[in-house]
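Novice: The next part holds the structures, each set out as structure tokens.
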Structure 1
Amino acid sequence: MLSPLNFSMESNPLKYEDIFSYNAQLDQMITFMHPQGDQEAFSQYAEPYNDLSSSIGSGPLSVGWRNKQFYFTVDFKERMELNSGFTKDFAEF
């Protein structure tokens, strides 16, 4: 009864570890922008231009039928996409 939910995120060339890190003193995850975060390590991995893309989608309605040896489907899907980019100078700012 639940429709499938899709989520994806892409980044060029940054990784999760470049943005988030575990701080043992605070006992929590922090970003590079936190006062105790490592801004220099982040700027080391940032390219002159960086891309971030994410999408989320759901298929609330799907209909399928079989005709002899073939199976046909019609899907209606909702999808949202976010594409953004930033320069290394902006990240260092």
Structure 2
Amino acid sequence: MNTKHTPGPWRTDVPDPAFVNYDVRTDDTIICTMGIEMPTEEEAANARLIAAAPELLEALEKLEHTALFWKDMGVNISIDQLKQAREAIDKATKP
């Protein structure tokens, strides 16, 4: 995987519980801070999804690679699902 994003793993952190902000971060880098404009439960879910992004991208790339291998071996693979996977990978990796 050749990416330009901050390497994972990422995690969520609540630096100041009085303000209920969520940081998405590595050990030494803050990726983003979720504000307090939305309900806390939704904010927390969004932060977890963002924190999972590097692992989700890596897993999707591996699944695409495996699916293409089996497709080349003659196994019936859904072209629509491969297209959807490629579009999601491109959305995450291309400007």
Structure 3
Amino acid sequence: MCTLEQEQFKEKPGNKALFKDFLVASRVKVQLATHKRTKGLELEVAAEKGTVKISGKIITGGIFSRGKQTTRNDLIEVAQTVPGVNQVLIGLEEFPVPLE
């Protein structure tokens, strides 16, 4: 029996939605990783029915600080360029770097 003929690999309605969510999240990850304003950020991206959730830590303070609100706005703007994205939710944690 071919692997693709096994029950767990057969196409099902739920699998199609999971694949679509995975595809949207992957495309958003690529956009964020390659865009000049968002590349270099350590982020997690998940998608469900057109809603994309982006979370991660950002550095605040020092010469690399851009501000939480600016970074949040950039993430939303870049993610919304991906087809299939209807809504973007952001959960950022600030990681302060002491200034010397």
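Just so it is clear, none of the values below were taken in a lab; they were calculated from the coordinates. Since this is a predicted model, take the numbers as computed values, not measurements.
Novice: If we compute relative contact order in percent (Cα under 8 Å, 6 or more apart) for structures 1, 2, 3, which one ends up with the highest value? Could you put the intermediate results ahead of the total?
Specialist: Working: 1: 31; 2: 23; 3: 28.
The maximum falls on structure 1.
Novice: Another question about this same structure. Name the one structure among 1, 2, 3 that helix-only ellipticity at 222 nm (-39500 (n - 2.57) for each DSSP H run of 4 or more, over all residues; to 500) of -11500 was derived from. Present the calculation step by step, with values, prior to reporting the outcome.
Specialist: Working: 1: -3500; 2: -16500; 3: -11500.
Computing helix-only ellipticity at 222 nm (-39500 (n - 2.57) for each DSSP H run of 4 or more, over all residues; to 500) on every structure in 1, 2, 3 gives -11500 only for 3.
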